[in-house]
Structure 1
Amino acid sequence: MREIDNYFMEKEEPIRSCLAALRHTILHLNPDITEMWKFKMPFYFYKTENGSQKRFCYLWVNNKTKEPYIGVVDAKHIIHPDLIAEKRSRMKIILIDPNQDLPVEKIILILNMAIKK
């Protein structure tokens, strides 16, 4: 099994299903998004107009709260009330409650904002 697939499979429910749904949402957002195993986490890259791969976002689970989140790369210039910077300088995160339905429309809106940046 690939490391990236193992990352998802080793999680317990409902986090596993939540991450799987987030993975699906990200990968189906745009055909220019690809998934790679980088920095020991699932990372998503966006193919730019000149053909280069730009880091776009990643999936992670907060070790303390056990909340999954989407980390958005270079989101410091994106303004949205559900994006949280905390102590990060370049990244912002979208916290996801694994016990609730995914806020798919909000996720798509924020990720599309990130693509445009």
Structure 2
Amino acid sequence: MRAIDRDRCEIRQIEEERVKQAQAQLVDGLTATNLASFFKALSDPTRVRIISALSAGELCVCDIAATLGMTQSAVSHQLRLLRQLRLVKRRRQGQMAFYTLDDAHVSNLFREGMDHLLHG
């Protein structure tokens, strides 16, 4: 059997009850698109590193840039996308912009991803 065929059934036999159960759990198209965008934000190593830095607590853009060894402009660009997707939130204080993770879900997702990588 060719390697490409190993991921396929050798016969076509549909289990109607299992299909119905799977369909009942299936997310709609818009939700799937939004969730894919959410995970796409985490597909960039720079954005993952920003999430990692913010998992320690609130940082201003200057501190994030210094932590990552990047320019403020480059960090700002990434933060804008993360904020649009509600992964981080911004707080302005005078001329300073401070960022934190949006909520515990983001922190938990990051931690779970790290645990998964370290586990296996």
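1, 2: which one has P(r) over Cα pairs in 5 Å bins from 0, in percent, as calculated, at 2, 9, 16, 16, 13, 11, 9, 7, 6, 5, 3, 2, 0, 0?
This figure was derived from 2.
Can you spot which of 1, 2 the value 7.0 was calculated from, given it is mean count of other Cβ atoms within 10 Å over residues 6-13?
Of the structures listed, the value fits 2.
Can you say which of 1, 2 returns -8500 when helix-only ellipticity at 222 nm (-39500 (n - 2.57) for each DSSP H run of 4 or more, over all residues; to 500) is computed?
It traces back to 1.
Just checking, which of 1, 2 has the largest value of mean count of other Cβ atoms within 10 Å over residues 14-21?
1
With distance in nm of label points 7 Å out along Cα→Cβ at positions 30 and 62 derived from the coordinates and found to be 2.7, which of 1, 2 does the value describe?
Among 1, 2, the structure yielding 2.7 for distance in nm of label points 7 Å out along Cα→Cβ at positions 30 and 62 is 1.
Coordinate-derived values only; no laboratory data. This structure is a prediction, so every number in the text was calculated from the model and none was measured. Cβ atoms are built from the backbone, for glycine too; each structure is taken alone.
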